[in-house]
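These are the structures in question, set out in turn.
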Structure P
Amino acid sequence: MKNIKLSTAVFGALIGFINGLLGAGGGMLAVPLLKKYGFSQKAAQQNAIAIILPITAVSAGIYLYKDYVNLNDSYSYLPTGFLGAIIATLLMKKISNKWLKRLFAFFMLYAGVRLLLK
């Protein structure tokens, strides 16, 4: 049990670091970690969101406090972002773990290739 607590603490710090530094990516670390500890694909992705939300809120708060971000630039994305989140949450129960895993892998690969080619 001690090793699990130590490894989750280390991975938690890494997830927060990557998410805060890159603005994304913490969930891509959280999902495999949660799967390693026995979560299904769906449960891992759902719990990763719950992990990332407070981490993102802290990062966003610091960025706003330090005046690194102009919040007005974000407002145009929020309504459709909320709509997308609602639709995805409702669809989650209809997608099999197999297809969810494939979709997750596709977006990880797509993002990686895109970053390498730009």
Structure Q
Amino acid sequence: MTTLEYFFLIMLGIQLVHSIEELSNKFYKEFPLFPMTFKFFLSFEVIFLILWTLVYFIEIPFKENLMAFFILLMFINGIWHITWYGIKKKYVPGIITAPLFIIAFIIFYFQKIF
């Protein structure tokens, strides 16, 4: 297993736990860009996780680029949640698991450059 694959799977696992945190704490009601229903958000999360899991298991062109993009996307997701928390100054759904994305990304980044 390559470093990229290893950290892709770590980020995918964090995303699963992150999704559970968001779903159980009503992220869909607090998302600042647009209101959504629980069903919509649950459907999005399930489809999102299935698609990224398929990226890992299916041989497709640009697979490594997609895995690297996902790692970066999860890093940005972590930053966004921390920023959202800083703006609201109170708990926001996803803030407990968000720092894990940042920590994993930093470890991944330093393993890639050294």
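For which of P, Q does distance in nm of label points 7 Å out along Cα→Cβ at positions 39 and 71, calculated from the coordinates, equal 2.9? Derived from P, not from the others.
Tell me which of P, Q gives 36 when you compute percent of Cα pairs over 16 Å apart, for residues 7-46 alone. The value was obtained from structure Q. A value of 21 was computed for relative contact order in percent (Cα under 8 Å, 6 or more apart); which of P, Q is the source structure? Label of the originating structure: P. Determine which structure produced the value 2, 11, 21, 23, 19, 13, 8, 3, 1 for P(r) over Cα pairs in 5 Å bins from 0, in percent, calculated from the coordinates; the candidates are P, Q. Traced to structure Q.
Readers should treat all values here as calculations from the given coordinates under stated rules, not as data from a laboratory. Just so it is clear, the structure is predicted and the values come from calculations on it, not from any experiment. Cβ atoms are built from the backbone, for glycine too; each structure is taken alone.
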